[in-house]
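The next part holds the structures, each set out as structure tokens.
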Structure P
Amino acid sequence: MNANAILESKGREVICIHAGDSLREAAQVLDQHRIGAAVVTEDDGTVCGVLSERDIARQAARHGAEALQMRVGDCMSRNVITAAPTDTIDDLLGRMTDRRIRHLPVMEDGKLVGVISIGDVVKRKIADTEAEAEAMKAYIVAG
């Protein structure tokens with residue numbers, strides 16, 4: 001199982017925001033789509049960052065209500081950790097755990113093709129584990 005298979009089952013839609021958007025606008029996008037993070041892109045579609053609910057909360061804690069007027073580009077995570085479509089579930093889990101991140105943009109040939117969340121990976125890992133257990137049970141019963 002790999003990132004591509006997860007994207008095939010969950011879909012490849014990516015919600016993007018722009019570095020010039022305000023945190024208020026970004027928070028509204030996250031709320032509207034019921035997501036925890038959005039990919040930040042340049043006008044040409046190039047990925048330049050990721051903004052998460054945690055980033056917004058940190059700015060609110062530091063600057064109060066004025067934080068909502070700040071620009072996404074000033075608050076986003078710039079060192080974007082990405083995944084490739086061929087990365088395995090264990091690769092994805094390891095990267096997310098090591099880097100303490102919850103969202104991985106999936107890039108193919110320099111283009112954004114999807115986003116995978118920790119929930120997507122855990123859901124697939126559980127499904128795979130349950131399938132293995134059922135196969136083992138069937139093997140034992142048949143044997």
Structure Q
Amino acid sequence: MTFAFVAKHRHIWPVSWMCAVLGVSRSGFHAWLKRPISARAIYDAKLVLEIDKSFKASDRTYGARRVWRDVLEEGLACGLHRIERLMRQNAMRARPKRRGNPKDDGERSVIAGNILDRDFQADRPNQKWTCRGLMPLL
């Protein structure tokens with residue numbers, strides 16, 4: 001990580017200064033620049049392509065477990081934690097599908113007539129019923 005910082009900022013400050021401040025050797029930095037990409041980094045790049053394909057096919061709703069299963073089905077061997085790490089590094093965060101209100105189809109249910117007309121006093125028990133727990137008004 002420090003070598004990446006030095007490589008990113010070497011046009012601003014001298015490499016020797018940054019290496020001295022960060023406590024790394026200049027020769028180590030130059031060896032890091034010439035070092036070929038590791039097999040793990042190459043395989044991670046291949047995995048990221050498959051992860052991205054699965055993630056976008058799910059409309060960005062799949063989490064690491066589902067993406068991991070899709071990657072395994074494609075024949076690429078990897079672990080769940082590796083998928084989690086690669087998704088986190090590439091800012092792939094699952095978002096749940098939004099569940100909206102039911103759509104209004106325009107039909108209305110039949111509304112019962114107002115036969116009580118807000119007169120809730122009953123002459124005797126079991127004459128008038130309300131909808132709160134179906135208790136008769138006394």
Structure R
Amino acid sequence: MPRLRLCLFSPRGELLIQRRQLRKERYPGCWDVSAGGFVRSGEEPAQAVLREAREELGLVLSPAELRYELTEPFSFVLDDFYSARRELAPSSLRLQEEELSQVCWAGPGRVLRLLERGEFVDYSPALISRLFACR
């Protein structure tokens with residue numbers, strides 16, 4: 001079953017990153033890409049990305065704003081990455097408190113530093129660079 005990831009970019013090329021709640025079983029307190037989750041039975045992948053953005057961030061995106069970028073093996077699943085572009089203030093988002101504690105914009109250098117320090121979900125540096133190249 002594929003897992004879906006949304007990378008929301010600002011017009012300046014920054015990625016909206018989210019910090020996972022400390023009580024999460026996997027990667028507690030780590031930063032991650034904008035939103036993500038699994039496809040539900042009977043759901044199309046793009047629908048799942050839109051649902052996860054709405055649930056986790058309170059962000060309503062249209063299907064026309066989504067772009068499939070790449071698929072990457074990660075742990076026990078395949079991650080399908082989608083991107084969207086939007087200008088917004090992180091404070092305007094309604095965060096799903098049981099899932100995440102914080103969001104902010106970050107450039108590639110900051111994300112790679114967080115990754116190097118073990119503070120970001122352990123994607124490869126090459127994947128992070130590829131995601132920023134998609135913006």
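Coordinate-derived values only; no laboratory data. These numbers were taken from a predicted model, which means no experiment stands behind them. Cβ atoms are built from the backbone, for glycine too; each structure is taken alone.
For the read-out Cα Rg over 2.2 N^0.38 Å, a value of 0.95 was computed from one structure; give its label from P, Q, R. Considering all the candidates, the number was obtained from R. In this comparison of P, Q, R, the computed figure 4.4 for distance in nm of label points 7 Å out along Cα→Cβ at positions 42 and 98 is attributed to Q.
If relative contact order in percent (Cα under 8 Å, 6 or more apart) is computed to be 33, which of P, Q, R is the source? Computed on structure R.
Among candidates P, Q, R, the computation of mean count of other Cβ atoms within 10 Å over residues 2-9 that gave 17.9 used structure P.
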